[in-house]
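Each structure below is given as structure tokens.
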Structure 1
Amino acid sequence: MTNMIKFKRPDGTDCSGYFADAGANKPAVIVIQEWWGLNAQICGIADRFAAAGISALAPDLYQGRVTQDPDEASHLMNGLDFPGATHQDIRGAALYLKGHASKVGVMGFCMGGALTIAAAVHVPEITAACCFYGIPPKEFADPAKIHIPFQGHFASKDDWCTPQAVDQLEETMRAAGQKPEIFRYNAAHAFCNESRPEVYDVACAKKAFERMFDFYSKTLL
């Protein structure tokens with residue numbers, strides 16, 4: 001990972017992250033990891049953004065720890081300070097990117113999807129948010145308090161981020177007067193992760209990314 005950088009958190013301490021630079025005067029996106037950590041697959045997502053003309057920064061929320069074991073991933077996720085990750089790591093990434101871009105978006109998968117919603121609620125520098133199959137507890141980040149453009153991609157065969165939870169998310173946002181773009185796919189959780197062939201769905205992933213890049217072309221470019 002030759003693109004690793006350090007940036008300042010609001011509390012003055014350092015956070016590391018993978019930065020894919022699209023060049024000067026480009027919009028930017030924060031890419032938030034899954035529960036596996038900041039691995040090659042997430043860095044590849046950042047590279048895809050840069051290739052599309054959008055700089056991307058993926059903060060290392062686990063401070064260098066990466067795993068392929070679900071039990072260890074669950075342990076790492078459950079041990080994460082979610083408020084600290086939101087208000088310090090992710091906001092620090094947003095502040096760093098604001099030095100490179102006038103508009104900053106946020107997106108993430110699974111755990112990163114939940115933190116995407118948290119960032120949309122709590123990080124004022126965020127312009128637009130795109131969530132993939134993750135929803136945080138309402139007491140931590142109430143989606144009714146999202147006041148920026150929001151797009152969500154969810155799987156119908158998901159027992160973690162369930163269809164019922166997605167329905168509640170959409171109902172909450174619409175009741176608050178928002179107009180979220182919510183898309184549902186006949187696929188399993190993590191259907192966009194090409195490194196997991198047991199759940200990866202080529203057609204659904206392609207459609208989801210097309211919708212995401214179209215969303216950012218309208219909200220960031």
Structure 2
Amino acid sequence: MSHAYYQLPSGRVACIDGNCAFPPLSDALTDPNGLIAIGGDLSLPRLLSAYRQGIFPWFSDGEPILWWSPNPRMVLFPSALKISRSLQKTIKNKDFEVRFNTAFREVISACSHTLRAGQQGTWITQDIIDAYCRLHEAGYAISSETWLHGKLVGGCYGVKIGRMFYGESMFHHITDASKMAFVLLVQHLTQLGVEMIDCQMKTAHLASLGAYEITRDEFIAQMSLLTSTSP
């Protein structure tokens with residue numbers, strides 16, 4: 001099926017309503033931030049198709065679904081993970097407990113309520129929450145949760161396909177709670193055979209943990225191999 005296109009100030013963007021597939025990634029070159037398509041839905045097949053092509057949804061309430069494939073791409077290779085001395089000390093604190101997949105909806109909901117510098121509102125809408133809970137129920141989405149005295153105080157979540165993990169968002173209510181959840185998740189994913197973690201966009205927080213940018217072409221080449229093989 002051929003694509004209809006929107007002409008935006010930043011470039012031409014494909015419409016993928018109905019059963020229309022994603023356009024080739026070369027289309028993202030017309031937008032400096034990697035916007036590649038508008039429309040579609042958040043069904044399980046659509047989301048899995050997107051992730052297998054290095055595309056993810058990111059939009060606000062009241063907007064159509066926007067799909068992105070940025071260049072460069074922030075990634076973390078598990079062997080490059082950096083753990084500061086202060087974080088190591090926190091991880092060893094026996095008052096904290098990190099669990100996996102025991103409170104997925106609570107984690108993504110907490111991420112949606114986290115205020116972030118420079119952002120108004122949240123991109124984690126109720127539709128996103130419900131869609132990723134379906135991914136979780138299907139065995140693709142994973143949560144890592146930091147608990148203190150039986151209370152959820154931090155966490156993160158993302159999507160695992162084959163030997164690839166796509167990090168989505170994190171939150172914390174106390175210092176280092178999200179970092180602790182992320183570090184132990186990386187260690188857990190390593191045991192599951194994951195070889196690359198997508199962090200999407202560059203942040204100082206992720207860089208401090210060892211993530212760095214690679215080109216989209218490098219990302220897609222490695223991602224395509226990792227998603228096509230089982231651990």
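When distance in nm of label points 7 Å out along Cα→Cβ at positions 139 and 203 is computed for each of 1, 2, which one produces 3.0? Structure of origin is 2.
Between 1, 2, which one scores greatest on relative contact order in percent (Cα under 8 Å, 6 or more apart)?
Working: 1: 16; 2: 21.
The maximum falls on structure 2.
Matching task: 4.1 is the computed value of distance in nm of label points 7 Å out along Cα→Cβ at positions 51 and 171. Pick the structure from 1, 2. Derived from 1, not from the others. Match the computed value 2.1 of distance in nm of label points 7 Å out along Cα→Cβ at positions 3 and 187 to one of the structures 1, 2, and report its label. Only one of 1, 2 returns 2.1 for distance in nm of label points 7 Å out along Cα→Cβ at positions 3 and 187, namely 1.
Starting from the value 57, 33, 33: which structure in 1, 2 was Cα extents along the principal axes in Å calculated from? Checking each candidate, the match is 2.
Upon calculation of percent of Cα pairs over 15 Å apart, for residues 59-106 alone from the atomic coordinates, which of the structures 1, 2 produces 75?
Working: 1: 53; 2: 75.
Considering all the candidates, the number was obtained from 2.
The numbers here are math on the coordinates, done by the rules we state, and not lab data. Here the structure is a predicted model, which is why all the values come from computation and not from measurement. Cβ atoms are built from the backbone, for glycine too; each structure is taken alone.
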